[in-house]
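What follows is a set of structures for review.
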Structure P
C-alpha cells in the first residue's frame, strides 16, 4: 500500500471541503482551489481528516493514490497557510523593486526586466536583493519563481544571478593556463 496515499490529511478550522464529479473543492481563509481527481479513487471525510482510498492494487491505482493524496494535501495547506518561495539576487548592481504590483529587476541588461504576476500570485521585495513569491497554489508559485530565476540563472564561474534562498551553486574553476605562464619563451 502507498505510504503517502494512506496518510490522513488534517483539515484545519475554517476550511471547508467538497467532493463531487471528480473535482475536489476546498475553501479557506486565503482563497479557494479546485483539484480534479480520478473518479475511481474515493476521498472520504473522517471527522477532521480526509482519507484517499483506491479500489484495487493495480499499478495504475497505486500510482494515482499517492498523487491524488499529495495534490489534495497541497490544496488544503495552500488555502489555510499559503506558500512562499524566497529568491536572492547575487551580483554587483543586481536589484529588485516593486512598481505597483509588478516586479522590476535591474539584472545587468540594457533595460529593466518587468514581470507581471499572474492571478493568485504576489511579489514582495523585503530588501533590494531579496524577492518573495507568494500564493495559494503550490504549482503556480513554483512555476512563477522558476520563471523569475530564468531571467538570469546563476553563473557557474562567479555565482552571479537569481537563485533560490539557500541554494548552493558549485563554481567551476577558471582557466588554469591564464596565470601559469607555460608555453611562453
Structure Q
C-alpha cells in the first residue's frame, strides 16, 4: 500500500497514514479529477468501506482530504451509521486524527497557523475556509485560471463547465455574479477559480 501513496502525500506523513489505513475492510482508490469533490467515503453493500481521493490534488490537500475521509470511516465505526456526515462526532474524529500531522516536518510553517485555526471547528470542505484554501492552492501546478476576487466589477468569466457569468458586487464574504445565459444570480466564494473572458 505504501507505493500507492508515495507520490501523493508528504513523505514524513507516510508512517502515520499507513497506521490509519491498517484495516482489512477499508480500501482507498485514487481517482481522476472530479470537479465537485476532492474525495469521498462510503460503506459498500458487502460491509467493506471505500475511500476515493482525486489524483490531481497537491500533497498537502491530498493528505487533508485523505484524513477527512478516514475520519468518516472511524466515526462510522465508533458512533454508528446514524450520525450526521459532518456532525460533531465526525468533527471530533477529524480533529483527533489530524492532530499528529500538524507539525513542521509535514506542513510548511506558513500553513500551520491556518490549519490550527481551521481544525478548531473543521468544515465539510476545506475550500470553505478561504484563507486555508488560497494558501493550499499555492502548491498546485500553475494554470491559466484566476481567482474570482481578481475579476473586475462588470467583467465576464467562464467556469470549467462552460457557463459564463458577469461579475457583480461583493457581499460580506462572497461575490454576486449573474449567469449570462439565464440571468440568474449566483454567489461565489473568493477562492473560486475561473477563466477570464
Structure R
C-alpha cells in the first residue's frame, strides 16, 4: 500500500506571495513577503478583521485562479504521482472546488483527492485519510497536526510562520528539500 501524503494548497503548492500584490493595490501598501511576519493580515494592512474577511470573499476566487505555482512544486509532485497517494487538504471554502480542480488541471498538478474543508482545522481530515505526512505553511496548523496526529509535517519556511517547532515539524525552504526529506522518512 502506498503512503498517503497530505498537502495544503495555498502557500505550499502555490507561491506564498500570491496575495501580496492584490492586497497592496487594494489597501495602498507596498509590502513584500519579508514584511508579512504574521498570518493575520488585517493589522499589516491597517484593516479590521471584517474588512479583510470581506476583501477575501470578494477577491479570493480570482486570485486563486491566477495563483502561480511554487518553485519546483510541479516537478516534485509529478515525481510522486506513482509513489504516493496525493491528498490536498485546504482551508479554502467548498464553494471553490470546481475552480480549484480547474487550476490543478490547467497547471498539470497531479492529485488523487482534493478536499476543501472551509477552516484551518485539518486534524480530522488528516486522521480520516490516515495521512503519513503533511505539507503546510501555517505555523499553528503544522504544530497541531504534528503533535495531535504524530506524523511528520514539513513546514515551508516563510516570514509569517516563525516560532519554535515540535519534534515532528521539519522546516524546509522549497519543494526540493521537501522531496529529500519525505523520501528519507517514507519508503514507498
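Just so you know, all these numbers are worked out from the coordinates, no wet-lab data involved. Since this is a predicted model, take the numbers as computed values, not measurements. Cβ atoms are built from the backbone, for glycine too; each structure is taken alone.
Brief remarks follow.
- Origin of the derived value 2.7 (distance in nm of label points 7 Å out along Cα→Cβ at positions 59 and 155; candidates P, Q, R): R
- Parent structure of the calculated result 1.00, given that Cα Rg over 2.2 N^0.38 Å is the read-out and P, Q, R the choices: R
- Top of P, Q, R by relative contact order in percent (Cα under 8 Å, 6 or more apart), largest first: R
- Of the structures P, Q, R, the one that 2, 10, 14, 15, 11, 10, 9, 9, 8, 6, 4, 1 was derived from, the read-out being P(r) over Cα pairs in 5 Å bins from 0, in percent, for residues 27-122 alone: P
- Value -6500, calculated as helix-only ellipticity at 222 nm (-39500 (n - 2.57) for each DSSP H run of 4 or more, over all residues; to 500), assigned to which of P, Q, R: P
- Set P, Q, R, criterion mean count of other Cβ atoms within 10 Å over residues 83-90: the highest-scoring structure is R.
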